[in-house]
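Colleague: Following this line, the structures themselves.
Since every read-out is calculated from the coordinates, none of them should be taken as a lab result. The shown structure was predicted, so the numbers you read here are calculated from the model rather than taken from an experiment.
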Structure I
Amino acid sequence: MTMDRFPHAIDTGAYHAGHIQGIALDAERGILYCSYTQILVKLDLQGNLLGSVTGLTGHLGCIEFNPDDGKVYGSLEYKNDSIGKGIRKFLGCEEKEAETSFYIAIFDVDKIDRVDMDACADGVMKTVYLREVVDDYNAAGEDGREHRYACSGIDGTSFGPRFGQTDGKRYLTVAYGIYGDVTRSDNDRQVLLQYDISHWDSLAQPLNQDHFHKSGPASCDGKYFLHTGNTDWGVQNLQYDAGEARWLLFVYRGKKENYPNYPLYSVKADAPVTVNEAGETCLTLERGGAYHEESGIGGWLFPRGAEGVVSFGNGYFYVSHPFRTEDGRSSSVVRLCQRTDGAEFMKVLE
């Protein structure tokens with residue numbers, strides 16, 4: 001893929017919304033999508049606004065463009081923890097409690113042709129309920145504390161092969177949000193689910209935010225655990241880099257002092273998949289460009305990506321660089337980055 005037509009910087013515009021959560025790219029058509037927590041934005045590569053979807057009272061997180069069907073997929077959360085309450089307070093509907101529900105939102109982006117389309121009323125979004133995540137969120141862990149695996153919901157999403165393989169069917173892979181509480185020990189792993197979405201057309205339903213549906217798969221097609229040490233809110237952005245056959249996990253740094261708390265971890269697509277004594281299927285963490293001898297954990301030091309990243313598959317990436325405008329609106333410049341050797345993983349191209 002020639003990179004000549006992709007600008008080094010795209011100003012996404014500014015919005016009265018939460019911070020940018022993720023970006024997705026239709027490279028063939030030159031369209032960039034941005035998730036701003038309650039808003040999905042559709043832009044051309046010059047940053048011109050082509051349309052937007054609003055009306056969400058939940059948390060729209062990491063998003064991914066699926067070239068197989070031309071739609072954008074993203075994690076969508078409704079819950080009553082600090083994140084959910086904060087969103088409803090921002091929107092002025094804090095008196096309305098949400099039934100805990102976790103969905104994959106599927107946007108029919110070809111229908112997004114104007115600004116401020118309603119996610120629920122204008123026929124641009126359907127959702128699939130993730131029962132596996134809801135069950136873990138509602139269950140207690142082994143020590144009796146709330147939220148099995150410290151599950152706070154979902155965030156990172158990406159398409160790629162089944163773990164342990166580099167080819168074959170592409171699965172939608174969804175990463176848990178993980179509470180970063182330094183007083184518990186069950187939050188030192190990432191949890192990733194893989195779904196075969198070939199039958200999801202029959203499951204996807206429009207969303208009514210007053211009466212949440214539960215149409216979704218009975219279970220996932222694979223549940224995996226990855227020891228990274230502590231993170232703050234788990235995998236924020238997940239990206240499969242087909243060029244190097246590697247899963248990239250962008251996180252907010254953890255706070256436990258016995259871990260290196262890197263901002264980026266990775267798993268090679270063909271790395272061994274093992275089963276531990278508890279019967280859990282475990283992934284193998286890549287050593288990475290930085291390595292912490294004491295904990296045996298490797299990672300990378302690139303400080304961006306948790307607010308949005310796209311891999312072109314040829315050593316280039318688009319990475320979101322968020323900021324707040326003087327009047328308090330959320331904004332971002334999406335910058336072109338290139339893969340490098342060493343601990344940083346990639347650099348921003350000026």
Structure II
Amino acid sequence: MSKLCLLANAASSHTEKWASELGRRGWDVHVVSFLPARIPHATVHVVPGFIGGKLDVILRRSWVVDEVKRLKPDIIHAHYATSFGFLGALAKEHPYVISAWGSDIFSFPRKSFVHSLLLKWTLKQADVLCSTSRIMAQEMQRYTDAGRRAEVIPFGVDIERFKPPAEERQEASQPLIFGVAKYLEPVYGLDVLFKAFAQIERQTPGRACLRLAGDGPEKARLQRLALKLGIARKIEWLGAIPSKDVAELYQSLDVVVVPSRQESFGVTAVEGSACGRPIIASRVGGLPEVVADHETGLLIPPGKVKELAAAMEYMIDHPEERKRMGEAGRSFVLEHYDWQENVTEMERVYREVLGDRSQEQ
């Protein structure tokens with residue numbers, strides 16, 4: 001049994017998925033995390049807090065490096081190229097894999113020249129680089145040696161859990177339900193969704209409603225915006241929901257809307273498609289990779305209220321197209337984003353790098 005050390009946020013649903021499934025498949029999985037969590041088939045090692053302040057950062061960094069050396073893993077895999085990636089690089093243990101998640105590649109290196117240099121140094125220490133989308137893999141190449149490529153391995157979805165409901169709604173006279181589950185922050189463009197929905201309500205009242213799951217710093221501002229636009233009573237606010245309930249949410253919607261201003265992959269769209277729902281999404285980041293325009297959904301320019309409202313109107317007026325796109329989306333996910341196949345791809349990477357190391361020795 002090979003020992004795998006994941007440097008990752010154990011409280012993240014994505015970390016839980018990777019760690020739990022790899023453990024179930026026979027890997028001895030250890031997660032080193034700043035946040036506590038219980039993960040089936042894995043052992044979580046929580047980095048302790050010390051005395052606070054800048055000295056605490058130094059002490060925690062030293063603890064992580066010492067813990068990795070104590071565990072003596074066969075593979076180290078950092079999930080996030082900057083914070084965890086940097087800590088893994090400092091441990092100087094190999095084989096070492098880094099997976100980029102999004103802001104670590106698109107935002108961090110653009111803060112300053114020093115940030116860019118730090119990312120370049122960190123990525124250079126890895127034996128293998130991974131990305132969840134092709135566009136992020138291309139962005140990573142800006143900070144790596146010429147010719148070096150990243151393995152594109154998506155997060156994927158559990159197609160047995162994320163699937164169309166047993167029975168679809170039959171009441172054609174009922175309002176169409178648009179919605180999404182997102183952390184409430186500006187980057188996800190929910191203010192654009194509210195304005196587009198308000199435009200539809202002004203033109204033809206009662207044809208649609210919104211169902212929104214999530215919490216975050218944008219919540220109060222969004223609630224004030226809803227009141228100002230006169231749509232507060234048309235929005236069903238579910239708050240933060242457990243990850244186990246997300247599939248049921250998407251099954252309850254007619255259309256999943258992802259109006260993000262930036263998106264490194266687009267797992268929300270994949271989950272919605274897996275449930276047989278047509279998608280409306282921004283043409284930004286990794287979303288065009290997971291939403292085929294006019295095939296599995298509609299792509300619109302980010303931040304454009306008028307275009308989003310038009311796409312929502314199209315979904316309201318074309319029930320047969322909604323059904324066709326939803327079915328095509330489900331087929332698309334089965335072909336490209338089956339979670340079990342994605343994990344198998346990651347295992348291939350692990351075995352290849354282990355094989356390379358054994359040959360070197």
Structure III
Amino acid sequence: MIDELPEIDLGFEDVQEYKITILLVDDQQMIAEVIRRALTTEDFDFHYCKNPTEALKVAEKLKPTIILQDLVMPEIDGLTMVKFYRANPITAQVPIIVLSTKEEPEIKSKAFEFGANDYLVKLPDKIELIARIRYHSQAYINQKQRDEAFKALRKSQQRLAQANKILQRLSSLDGLTGIANRRRFDQLLKKEWLRAIRHSSSISIIMLDIDFFKLFNDTYGHQGGDDCLKQVAETLENSIHRETDMVARYGGEEFVAILPETGVHGALEVAKNMCSKIEDQHIPHKNSKVADHLTISVGVATAIPERGSQPETLIAAADKALYEAKNNGRNQVRSAGFHSE
């Protein structure tokens with residue numbers, strides 16, 4: 001039995017919700033407390049780092065949506081910190097507002113040159129500070145969510161493509177036996193027929209029936225009949241060895257094989273091999289009228305297609321040969337102008 005199509009997870013849950021998270025880096029604790037109090041009316045996640053040498057590690061762990069960076073600090077100045085943030089993959093895109101006690105054009109220019117997004121003279125007005133934090137953080141969050149949505153979309157497209165491949169494969173297989181179905185047979189025959197026309201090459205069809213399958217079902221039940229069909233399908237598939245050849249379930253207890261670039265003698269060889277392999281399985285069939293085990297009747301047809309010809313003519317010829325095999329006692333191979341018992 002063919003497995004069902006697995007559930008497809010499209011991956012849109014990867015798009016996260018973000019809260020505005022602030023990291024203030026300032027060596028003056030009093031300044032930090034004033035800014036913290038200014039932000040208490042807002043639903044912000046506020047964090048403070050006094051030591052600039054630890055600020056980058058804190059930012060890596062915290063993953064803030066905005067960094068408020070003091071300009072003048074001991075050990076490492078604020079502009080150098082901006083360069084460090086921009087050089088780190090985790091903080092490279094995080095918005096940075098530089099805080100300074102002076103509004104000097106040269107320093108402000110340097111800050112923007114090093115990668116700062118904004119520049120405020122401290123202590124900034126509360127309303128302006130909140131507005132700028134919201135503006136830069138939301139722009140950053142929106143970009144992150146767009147990136148995540150794009151990744152999720154790409155992932156969903158890949159998963160849908162995979163699902164489509166599975167669906168296409170499943171639609172080409174017989175639900176009971178797992179081999180190619182009638183639809184797949186028709187598609188391949190049309191393709192190989194056209195190829196044979198282009199290359200003036202031969203193509204052969206083998207059609208076969210399980211002998212007295214209705215009696216088999218009556219004797220062993222439908223479950224026994226299903227198991228028999230599965231075993232026959234597997235045996236027939238093991239009878240062909242070229243990648244270009246294909247065995248399909250044509251309907252009921254009838255099977256068919258396509259053998260591209262194969263003449264009548266090669267097709268008969270394959271057909272006789274199929275008969276032998278089925279007999280070697282020794283599947284009991286006590287009510288068969290030709291043997292005490294399962295047998296098959298086989299018809300073979302070969303053609304070198306001409307332009308304008310249709311593959312249905314080859315199917316009809318193979319079907320006629322199969323009818324002759326069944327009409328002449330079953331458990332044999334027949335082809336136009338040649339038969340082998």
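Colleague: Which one of I, II, III has helix-only ellipticity at 222 nm (-39500 (n - 2.57) for each DSSP H run of 4 or more, over all residues; to 500), as calculated from the coordinates, equal to -16500?
Modeller: III
Colleague: Identify the structure, out of I, II, III, from whose coordinates Rg/Rh (Cα atoms, Kirkwood Rh), for residues 24-79 alone was calculated to give 0.98.
Modeller: I
Colleague: Which structure, out of I, II, III, was Kirkwood radius over Cα pairs in Å calculated from, if the result is 26.4?
Modeller: III
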